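**Student:** Listed below are the structures to be examined.
Readers should treat all values here as calculations from the given coordinates under stated rules, not as data from a laboratory. This structure is a prediction, so every number in the text was calculated from the model and none was measured. Cβ atoms are built from the backbone, for glycine too; each structure is taken alone.
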Structure P
Amino acid sequence: MPSKYAFNVEKYEHFYRYPEKYRMKPFRIFGNLYFVGNADVGSYLIDTGDGLILIDTTYPTTRALLVQSIWEAGFSPSNIRYVLHTHGHFDHFGGTGLIVSLSGAKTYLGAPDAEMFRQRPEMALISDARYAYLELFTPDVELKDGDIIALGNTSIRAISTPGHTKGVMTYIFDVTDGKETHAAGLYGGIGVNTLCRDFIEKYGNADCRDVHLKSLEKVRKEHVDIVLGNHTAQNHTSEKFKEMLDRPGGRNPFINPHEWNEFIDFAENLYLQMLRDEENGTDQV
């Protein structure tokens, strides 16, 4: 029997067939930081004053929604200078080819995932990209731990946090509204679907288990005021946006200096629960 933690293509069947039903309106999170993703996958736009930085490009089936959201947020896709990726799975680079064709943007990906594209392309999971043709891309920059991506008023620190893939990158950067400045943090991948027994038996990536918890601890003490999620459920994007709409002029629910530590705890507990379920034989469906 398959693991309940394994990636389930059928679970996303409706999402793949009817992506328009998962559209979210774009909105300003704070200052020069915008959400332009969909109801499942996060994508973030940063206005640096000298061009745009886009982080992750969602599914290939939702790339049109991504472009529309960038326009509706008040920007032109042609002004995107850099496209950063949290890791090398199809649901985070599905729109990259289109964005690059519209903008000529430079692309960034963790060096181990760029190597995965070359040596183990099946691990990018593009075979799961239903109803869309998708090719891997060759990143212009292969990121290493500690690299700084700078443009205009923004400097993004890339931190290597392998686990979900070997090339997961966590991004820490400041955003500002001209009066206040807050640190935003985007952990590059906490999903355990690539760390479960079924996935490891298929792809032989058991070494990722050895580093996942170390990666979480590596960034636990980072100062982060705004927690971002590369999947919207991770940081409750929809709920926070609703609160912003329901309470205009109220506190910004995205600004919470305590949430980062809570997020790391959540990710750690998610992984440890999977291990306990595997040990007890309760991981099967």
Structure Q
Amino acid sequence: MSLRAALSPLAGRTRGVRLGAWLLLGVVALAVLGPELSPHDYRDTNFDARLLPPGLAGGHLFGTDELGRDLFVRTLTGTRVTLLVALVASLVSLVIGVAWGSIAGYAGGRIDAFMMRAVDALYALPFIFLVILLMVAFERNFFLIFVAIGAINWLDMARIVRGQTLSLKQREFVLAAELLGVRPAAVLWRHVMPNLLGVVVVYLTLTIPQAILVESFLSFLGLGVQEPGTSLGALVNSGVAHMERAPWLLLVPSTLLALVLFCCHFLGDDLRDRLDPRRSGS
């Protein structure tokens, strides 16, 4: 087999990753700039233009919904909200999960056992009931979406970071630092956490799609973003109610949601392959 033939699958995968990256950047740029450049506002209603099909008539590229609101602006605004919630929730899970998992793995013994049993206890809590209790206790607040999603996603991050920390604390450079009398907090900050960066970045890219799905699921159930605000999950929920008369209300946000998830998963898998030496060498 020639070298070109052997590298052709890798070249095809690289082109696919680049396409996914450009598509994701395009969606993000459109979500940020599109609503600002459009003459319509996502809250403006026009009962004379209800359920218009997609087209250039009236300046409604994606059509209108049951209240005559421009679906193009609402979809991009919903994409912006969904991506913001997913990004912030992923960062929350990153901070809590890395801190919790690294401390548990490095401390070991009873501290490790206590901290991981707390993680197991949180795993046992029903997520939807927890969200409903938060909504009832504190009313429907946009901030609670970050809290609810971040309170679940950090558990997986903590488990992965703990496992990597257990392996790293047996390495020679960590043992040498301990023999030199470096404080445990300094060893953890200077020697352990920097070596967790590759695993953490890879898992973070895979956590963002998970957070997007959770936010969309909550909004689909009516527990997420409330009117007049919107998100992709809320738009899909609205589109299901009108899928027979106006199928574009369901097809447009669901297609965009699937595109974002596809691009995120594609980039996450590629980054995992690049940073995992066992995969790159296979």
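**Student:** Here helix-only ellipticity at 222 nm (-39500 (n - 2.57) for each DSSP H run of 4 or more, over all residues; to 500) has been calculated and equals -25000, so which of P, Q was it run on?
**Tutor:** On the way: P: -9000; Q: -25000.
For helix-only ellipticity at 222 nm (-39500 (n - 2.57) for each DSSP H run of 4 or more, over all residues; to 500), the value -25000 is produced by structure Q.
**Student:** Taking 77, 63, 30 as the value of Cα extents along the principal axes in Å derived from one of the structures shown (P, Q), identify that structure.
**Tutor:** It was calculated from structure Q.
**Student:** Oh, and also: To which of P, Q does the computed value 70, 30, 19 (Cα extents along the principal axes in Å, for residues 66-225 alone) belong?
**Tutor:** For Cα extents along the principal axes in Å, for residues 66-225 alone, the value 70, 30, 19 is produced by structure Q.
**Student:** Related question: Here mean projected area of the Cα convex hull in nm², for residues 18-113 alone was calculated and came to 5.7; which of the structures P, Q was it taken from?
**Tutor:** Source structure: P.
**Student:** State the single structure among P, Q that was used to calculate FRET efficiency 1/(1 + (r/R0)^6) of positions 90 and 170 (r between Cβ atoms, R0 = 35 Å, to 0.05), giving 0.75.
**Tutor:** Values: P: 0.95; Q: 0.75.
Label of the source structure: Q.
**Student:** For which of the structures P, Q does the calculation of relative contact order in percent (Cα under 8 Å, 6 or more apart) return 22?
**Tutor:** Q
**Student:** Quick check on the output: 3.7 is distance in nm of label points 7 Å out along Cα→Cβ at positions 162 and 234, derived from one of P, Q. Which one produced it?
**Tutor:** Going through each structure in turn, the value belongs to Q.
**Student:** For structures P, Q, calculate distance in nm of label points 7 Å out along Cα→Cβ at positions 42 and 194 and state which one comes out highest.
**Tutor:** Top value of distance in nm of label points 7 Å out along Cα→Cβ at positions 42 and 194, among P, Q, belongs to structure Q.
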